[in-house]
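What follows draws every value from the coordinates through simple rules; no lab data is involved. Just so you know, these numbers come straight off a predicted model, no measurement behind them. Cβ atoms are built from the backbone, for glycine too; each structure is taken alone.
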Structure 1
Amino acid sequence: MIAGLLVLIILIVGISGYMLIDDYSFVSAIYMTVITIATVGFGEVEPLSDGGRLFTVGLILSSMVVLGYFISILTQNLVHSQLSFFYSGNNKIRSIKKMENHVIVVGYGRNGQQVVDELLSMGSEVVVVDESHEIVINNMGKTFRFIEGDATNDEILIKANIKSAKSLISTLPNDADNLFVVLTARSLKHDLKIISRASSDSTEKKLRMAGVDSVVMPERVGGAHMATLVTKPDIVEFLEHLSIHSNTPTQLMEIMCSNIPADMLHKPISEIGIRKKSGANIIGYKTASGDVIVNPSPDTKIQQNSKLFVLGTIEQIANMKELLENNT
C-alpha cells in the first residue's frame with residue numbers, strides 16, 4: 001500500500017517538475033518521467049536546461065530508492081504467500097495423519113460437494129481427494145481437508161489416512177474410475193465401508209464384486225423421487241419433515257446397543273418401556289447378525305450389538321440413549 005503510494009508520488013512529482021521547469025507538454029512530461037524512472041537510457045524528448053538536468057538526477061536517485069523498496073515489499077509478500085501455502089499444506093497433512101473415523105470422499109464434482117455438505121452438517125470429519133489442481137487450490141480455505149491426486153494410487157489414499165478412516169465414498173462421474181478406486185481402497189483396508197456411485201446396472205454388479213458395500217445410482221434415485229412426487233405427493237411431503245440433521249425439531253437417528261445393562265438384554269421392547277420413559281419411537285431394528293426389521297413389534301427383544309432406528313426430538317433421543325446406557 002505505502003510502496004504503491006510512493007511510486008505514484010514519484011510519477012506526479014516527475015510530471016509536474018518537467019512541465020514547470022522546462023515547459024514540457026503533459027504527454028512529453030509523462031514519457032520523460034517514465035523513461036527516467038525506468039532507467040531505460042532513451043534520449044531526452046527536448047533539450048533540458050541545467051535545472052531540468054539537476055531535477056532528472058534527483059528523480060533518478062529518488063526513484064531508485066522507491067522502486068527498490070516497492071520491489072522488496074512485492075517480493076516479500078510473494079515469498080510469504082508461498083510459504084504460508086506450503087506450511088498450511090503441511091499442517092493439513094499432519095492433521096490428516098491424526099484423524100480417525102473420518103470419511104474419505106473421492107471427487108469434488110456436483111455429487112461430491114453434496115456428499116461433503118451433508119457429512120459436515122452431521123458433524124463428520126471429511127477428507128476430499130481430487131486430482132484437479134484447480135479444484136484443490138480454489139477450495140484451500142474450506143473447513144475440511146483436501147488432497148490432490150489420483151485416488152487409484154495407493155500413496156494418495158495412504159495420505160488420506162485410509163487405515164484409520166471409517167468409510168470411503170467414490171463420486172467420480174466415470175464408472176471405470178470408481179471401480180478402480182474401490183479396488184484400491186479395498187486392498188488397503190478390508191473392513192472399510194465403501195460406497196460408490198454408478199450409472200448402470202452392469203457397473204453396479206462389477207462394483208459389488210469388487211467389494212463395495214453400497215451402490216448409489218443418482219439417475220435411478222432421482223427418477224423414483226420424481227415419480228413419487230406425482231403418484232404419492234403427500235408421502236413425499238411427510239418424509240421431508242423427517243430429517244437426520246441436528247437443526248430440525250424431529251430427527252431420525254440410529255442408536256447402537258453396545259452398552260445395554262444386563263437386566264435389559266433379551267427383554268421385549270414393551271417390557272423395557274422405552275416409548276413411555278423417553279417419548280421417542282422405535283421405527284426400525286437391526287439385529288446383531290444384520291437383519292433389519294421395519295416397525296418392530298412390542299415383543300421384539302433387544303440384543304447386544306444390535307441397532308435401533310429412532311424417531312423423536314433431540315431431547316427424546318437423548319433420554320433414550322441415557323435409558324439404554326444407564327437403565328434409569
Structure 2
Amino acid sequence: MSNWKHRHIIDLSNFSLEDYTSVLELANRFKALPLTGARKLPALQGRLVATLFFEPSTRTRSSFELAARSLSADVQSFTPSSSSISKGETPLDTALTYVAMGADVLVVRHKSTSVPESLANALEKAGEKTAVLNGGDGLHSHPSQGLLDLFTLANHFSPKKPVPAALANKQIVIVGDILHSRVARSNLWALTACGANVVLCGPPSLLPKEFEDFVDSPPPGQKKDPIKKRGQITIIRSLKEAFKDADAVMTLRLQKERMCQNLLTSLNRYHIDYGITHESLKWCKKTVPVLHPGPVNRGVEMSGALLNDRSICLVEKQVSNGIPIRMALLYLIASRE
C-alpha cells in the first residue's frame with residue numbers, strides 16, 4: 001500500500017477510487033485473520049494510537065481501540081469527564097499533550113465541525129508528524145463509518161471480492177434525518193464515488209432539496225474532485241416510491257430532540273411515514289439488505305422485529321466490519337512514513 005497519499009483522514013470528498021480500493025482490499029485481508037490473543041498482527045508494534053473522543057461513543061471508539069490493539073499498537077484513551085477540559089484546556093492543548101507523549105495517530109471525535117481538520121493543520125504547522133483520523137465531527141463527516149458501510153455493502157453484493165465496482169449502478173436508498181447526519185454525508189461521497197445512485201428519502205424539514213447537489217463540487221479548500229464520474233443523487237419523498245428500484249436500504253438514527261425544534265410532529269407519525277418494517281420492504285421489487293449506523297431507536301427508524309432479523313438486517317455485520325476497516329485506516333496512515 002505504498003501508494004497511500006493521505007497523511008490525515010478527515011473527509012471522503014478527496015478519496016480516489018484507488019483509495020477506496022486500497023482500504024477495502026486491506027480490510028478484507030484483516031477480516032480473514034484471527035486477531036485475538038497471541039495471533040495479533042505486529043504491524044503497528046511500538047506505535048501509539050490516542051483516542052480523543054470529546055463526545056460520547058460506543059461503537060466507533062471501541063472498534064478503533066480494538067483495531068489498534070489487533071495491530072499491536074499501544075492505545076491511550078482520553079475521557080473528557082476526568083480531563084483538564086473542565087479547567088479550560090482547549091482541544092489543541094489536549095492534542096499537543098498526547099503528541100508530546102509520543103502519539104503517532106490521534107483519532108478525534110468532536111461535536112463541533114472541523115475540529116479534527118483544525119488540529120491536523122495546527123500539528124502540521126508546528127512541524128509534528130502525528131496523523132489525525134476523524135472519528136466524527138459535528139454535522140460534517142464520519143469517514144470510517146462511511147467506509148465500513150461501503151465495505152458491508154460490497155461484501156453483500158460481491159462476497160468473494162468486495163471492491164468498489166460491486167456498487168456500480170446499484171440504487172441505495174438512505175432514509176431519515178439527512179440534514180443532521182455526518183454519516184449520510186460520508187456515505188454520499190463514498191457511494192457515488194463507486195458508481196452507486198443514491199435515493200434520499202425523508203420529510204422536507206430533515207431533507208432539504210439542496211442535497212441533490214451535495215457532491216456536485218468539491219468542498220472549500222479542495223481544488224478538484226478526484227472522481228471523474230459519480231453516481232446520481234435523487235430525492236423522493238414517498239417511502240413506497242423510493243423503495244421501488246432499491247438494491248439496499250439504509251436508515252439513520254432520528255435524534256428525538258428534533259421534535260423540540262418543531263422539525264417533526266410526532267415520533268409515531270415519523271415511523272408511519274418513514275419507519276422501515278418487514279411490511280414496508282415489500283414495496284421493494286426484491287429482498288434487499290437493511291443497514292443502520294446505530295444506535296437504533298426501536299420502533300422509530302425501524303421495527304424491533306426487523307432489527308432482529310439477521311437474514312436481511314446487516315447492523316451486526318456493520319459493527320463487526322468496523323474493526324477491519326479501522327485497522328486498515330490506522331495501518332495506512334501510521335505506516336505511511
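Comparing mean count of other Cβ atoms within 10 Å over residues 188-195 across structures 1, 2, the highest value is found for 2.
Source structure of the calculated read-out (FRET efficiency 1/(1 + (r/R0)^6) of positions 108 and 300 (r between Cβ atoms, R0 = 41 Å, to 0.05), 0.90) within 1, 2: 2.
Where is distance in nm of label points 7 Å out along Cα→Cβ at positions 220 and 308 largest, in which of 1, 2? Could you put the intermediate results ahead of the total?
Details: 1: 3.3; 2: 4.9.
Sorting by distance in nm of label points 7 Å out along Cα→Cβ at positions 220 and 308 in descending order puts 2 first.
Can you spot which of 1, 2 the value 48 was calculated from, given it is percent of Cα pairs over 37 Å apart? Could you put the intermediate results ahead of the total?
Details: 1: 48; 2: 16.
Traced to structure 1.
If distance in nm of label points 7 Å out along Cα→Cβ at positions 28 and 276 comes out at 10.6 when worked out from the coordinates, which of 1, 2 was used? Please report the intermediate quantities before stating the final value.
Working: 1: 10.6; 2: 2.4.
Traced to structure 1.
Which one of 1, 2 has distance in nm of label points 7 Å out along Cα→Cβ at positions 12 and 44, as calculated from the coordinates, equal to 2.0? Working shown, then result.
Values: 1: 2.7; 2: 2.0.
Label of the originating structure: 2.
Where is relative contact order in percent (Cα under 8 Å, 6 or more apart) largest, in which of 1, 2? Evaluating relative contact order in percent (Cα under 8 Å, 6 or more apart) on every structure, the highest lands on 2.
Consider the structures 1, 2: one of them gives -10000 for helix-only ellipticity at 222 nm (-39500 (n - 2.57) for each DSSP H run of 4 or more, over all residues; to 500) as calculated from the coordinates. Say which.
On the way: 1: -17000; 2: -10000.
Computed on structure 2.
Work out the source of 2, 10, 19, 22, 22, 14, 7, 3, 1, 0 here, i.e. which of 1, 2 gives that when P(r) over Cα pairs in 5 Å bins from 0, in percent, for residues 20-147 alone is computed. Source structure: 2.
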